[in-house]
1. One of I, II was used to calculate relative contact order in percent (Cα under 8 Å, 6 or more apart), giving 15; which?
2. Given 2.8 as the derived value for distance in nm of label points 7 Å out along Cα→Cβ at positions 388 and 460, which of the supplied structures I, II does it correspond to?
3. Comparing I, II, where is Kirkwood radius over Cα pairs in Å highest?
4. Among the shown structures I, II, from which was the value 0.45 of FRET efficiency 1/(1 + (r/R0)^6) of positions 300 and 444 (r between Cβ atoms, R0 = 41 Å, to 0.05) calculated?
5. Here helix-only ellipticity at 222 nm (-39500 (n - 2.57) for each DSSP H run of 4 or more, over all residues; to 500) was calculated and came to -10000; which of the structures I, II was it taken from?
6. With mean count of other Cβ atoms within 10 Å over residues 12-19 coming out at 16.8, pick the structure among I, II it was computed from.
7. If you rank structures I, II by mean count of other Cβ atoms within 10 Å over residues 180-187, which sits at the top with the largest value?
8. Once mean count of other Cβ atoms within 10 Å over residues 108-115 is calculated for every structure in I, II, which label goes with the largest value?
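Throughout, read-outs are computed from the coordinates displayed, never taken from laboratory work. Quick caveat: nothing in here was measured; it's all calculated off a predicted structure. Cβ atoms are built from the backbone, for glycine too; each structure is taken alone.
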Structure I
Amino acid sequence: MPKVLISDKLSPAAVQIFKDRGIEVDVKTGLDKDELIKIIGDYDGLAIRSNTKVTPAVIEAAKNLKVVGRAGIGVDNVDLPAATAKGIIVMNTPFGNSITTAEHAIAMMFALARDIPQANASTHAGKWEKSKFMGVEVTAKTLGIIGCGNIGSIVAERGIGLKMKVIAFDPFLTAERAADLGVEKVELDELLKRADFITLHTPMTPQTKNVLNAANLAKTKKGVRIINCARGGLIVEADLKAAIESGHVAGAALDVFEEEPAKTNILFGMEQIVATPHLGASTNEAQENVALQVAEQMSDYLLDGAITNSVNVPSISAEEAPKLTPFAELAQQLGSFAGQLTEEGIKEVTLEYEGDVAEMNTRVLTNAALTGLLKPQLEDVNTVSAPVIAKERGIQVSEVKREQRGAYETYIRLTVKTAERERSVAGTVFSDGKPRLIQIKGVNMEAALGHHMLYVTNQDKPGFIGALGSILGKASINIANFNLGREAAGGDAICLIEVDGDVPEAVLKEIQALPHVVQAKALTF
């Protein structure tokens, strides 16, 4: 009989789900790290919220652990590389908190617009300062949403219901999806210029970190009000403080902070700041939903081998695993390759499966490809949530299956269409079980993807390879593998290089400046 430890407070109904499914369950909350390490070896499953820290030491001691279930979306408290290396499935519940978080953002907007926390404190103090708290209406104001995914789209619907004009910036938001939501898709600078209220609903990625910095805050409308219930670090807190003190920003409502728990912060004590202690998911309904979901998911895996909402492996049954795993890795690599090169909204994704792979569980492979494709822009995406997110964003996903026609016995081709361009990449799995790229944008080449890759497109002209090598050598960047392909002599060419470390931005700019270079980009896998 499987045995599960619940180390953070979960609903009694979740505990009962385990018991009803025939799983032995212990509830031991408030354990310190040493206590958890001492007992974790007795359990097949660990159900947590955010308090329990699943560190490498905990994972090392977890001799029998097969699955960690996080009741909630964030898994920052779980060491994913260590769990993956140990073969431990890590699951989350990515959609249970969406409505609650969106509603909190709307509540924060109203609190900010009408000075409700400040007026409440004043009234409780017996001051009756009616003339001091002169708020603003939200009706007919422009609400700017940065990140219009699952939560952002709910906020958009609520904003439209409040008779607000809603505009949204999101590279993955298509024009068709924006029209369905009733929002106007705009670029970031346009949103900053026009919005009366700005609310953030984007994950923390290299592209979104510090998105509201001094330069961007200066582009906003004077008197703008800002709401952040997404991630600390999207706003540079010192820059926000300066913008409020200058009178340019009227105020901000913040549920998240750069460092949490936020016992001290440079914004605390400012009259123009409404602050809450990361309450976005804190409703009875949301906590109940995610607890029940994680109990069902963990039970399904421990009893039947079904994997749902995993953040570190594709959803593959035990019978399918040996054959599917290398092709799932290939599909995710193809998606990641295309995703890192795509910076505009995606309209269509097509997966072509030819040969033996066409007879496999291609849904799993497509989900893996979508995960790789979306992950560069969306932090919280996995092989189960990826197709849902793609559908929400109006991305049309299709599969084509056929018997072997080309030189390879079996291969996968991923084609991504945006409003501006179409990009395709194909790969196969060799006899050694390792994925290989075999074609990029119609150019044939065979290349394995290492952790650090340099991708360059150029015109096929003499001297290019020498000049590129000189730049990398001067920067002390060692080349592990060098792969070339071209359409024809003197035509379009592609260079894909595995290097031993990061390629600095300055080096990329130097490569980009070489004659005949069209694009140079550093990729990571």
Structure II
Amino acid sequence: MTYQQTIGTMSETIAAKGAAWEGISPEAVARMRLQNRFQTGLDIARHTAKVMRQDMAAFDADPSRYTQSLGCWHGFIAQQKMIAIKKHFGTTKGRYIYLSGWMVAAMRSEFGPLPDQSMHEKTSVPALIEEIYTFLRQADARELGLLFRELDAAREAGDLAKQKEVQTRIDNFETHVVPIIADIDAGFGNAEATYLLAKKMIEAGACALQIENQVSDEKQCGHQDGKVTVPHEDFVQKIRALRYAFMELGVEDGVIVARTDSLGAGLTKQIAYSKEPGDIGDQYNSFLDCDEVDPAQIGNGDVLITRNGKLLRPKRLPSNLYQFRPGTGADRCVLDCINALNNGADLIWIETEKPHIEQIASMVDRVREVIPNAKLAYNNSPSFNWTLNFRQQVFDAWKEQGRDVSAFDRARLMSADYDASDLAAEADERIRTFQRDAARRANIFHHLITLPTYHTAALSTDNLAREYFGEQGMLGYVAGVQRKEIRQAIACVKHQNMAGSDIGDDHKEYFAGDAALKAGGAHNTMNQFAA
């Protein structure tokens, strides 16, 4: 319904209640309804799932229409990101939010900062999803509130053209509520535990859940050592658990992102069950590092398997983990992706150790030979030294082309000494176009940065502390923060408005009429920022 249609409907409802409801304004109710479009987390999950499915279909038709997100560790950070996107680009289309288990562990656990090993409270993940959407819904309410004030001013001025223009903007208002891709780690337990947590995350608003093929109780950050994977059937049980959770809650379009850590994982906790040669269990076991065994020399406690008529002993560590053959990571990733997509996953995620398009594409090409529309979500991770990696890639390419690279030391290409060089300029251009190029070459539908706001918070705080506690004193804050907020039209320079003061004033007027004691009067210091 349009704004005016909503007012009309509310007028009929209020009129039907008689004199007792005469103090209720139909327009005020219409405004409050528009400011609170999403009543529950499931409303959000159903809406954003459709958005994400439409974006996936658009990408299939045109790979230049890839999507992006930044990881956020607090609702305010997510809110400011989406406000900035609308301000700079006019639309939120194709821009999501990533919720990182790493950041939840490091910043949101009651235990204090933790490594990314699924040791934090599992309930903190759905709690953060709910918090993020609370802040995004408040961003909607704030922006609509500003439009309503514009409308009131146009009415007071008798400007009919302006009234019509503002009403059109209200009717075409684009929400700040966008899809969240939420990290469920390895499920925090067995398939039942995965299902129960998934329900909580979906009920909080998540339309997309990302799960990885590591062992829950040995889960490790994707960019650290010691990763342990599970056989495919174990992982498929958790993919099914996610789908059942989505279906039970009526989010049929829910998106499952299946992540493989096999490229950097050299260990498994168990040998897969196999019924016959060539089945998925046998394929998993085929990558185990084994020694052929003489039946007469079987030792105490040996675990043995057969392969191609041979008796083999998988190499088992004192930790009771089994190791894979070196150099099999890429092959295991391809098998992981194909099996996950064949069993209900919608997107795949290959965790890599560096941002190299051809490395990613070499695996994706093999997956797409079997599943042509296979699409990736890719972690543009801060764990990569992007500057060093791309300068080395350019160095290697130039050397292969026969160009003179004698002026450069490959081992120290990160040095600021090279910042003004042609090599650095070409590397930066490759970084700039990485997402666009990788979307086309490796069919990456979604590019995300897991931990960007963790780093931006640290960097901006370091800069402020250096200036404010040093010689600059208060000028360190004014020149380094407030003046930039004003010049760049950062919405939260009016922090009272951002925190909901004007929304509260509107409600006071609805509830109390002329008796309302409002905060936004002439003596409110936020008026200093009106210019």
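1. On the way: I: 11; II: 15.
Source structure: II.
2. Working: I: 4.7; II: 2.8.
Considering all the candidates, the number was obtained from II.
3. Numbers: I: 25.4; II: 26.5.
Comparing I, II by Kirkwood radius over Cα pairs in Å, the maximum is at II.
4. Numbers: I: 0.45; II: 0.25.
The read-out was computed on structure I.
5. Working: I: -10000; II: -15000.
Comparing all candidates, it corresponds to I.
6. On the way: I: 16.8; II: 10.2.
The read-out comes from structure I.
7. On the way: I: 17.1; II: 26.8.
Between I, II, the highest calculated value is found for II.
8. Numbers: I: 20.8; II: 12.4.
When mean count of other Cβ atoms within 10 Å over residues 108-115 is computed for each of I, II, structure I gives the biggest number.
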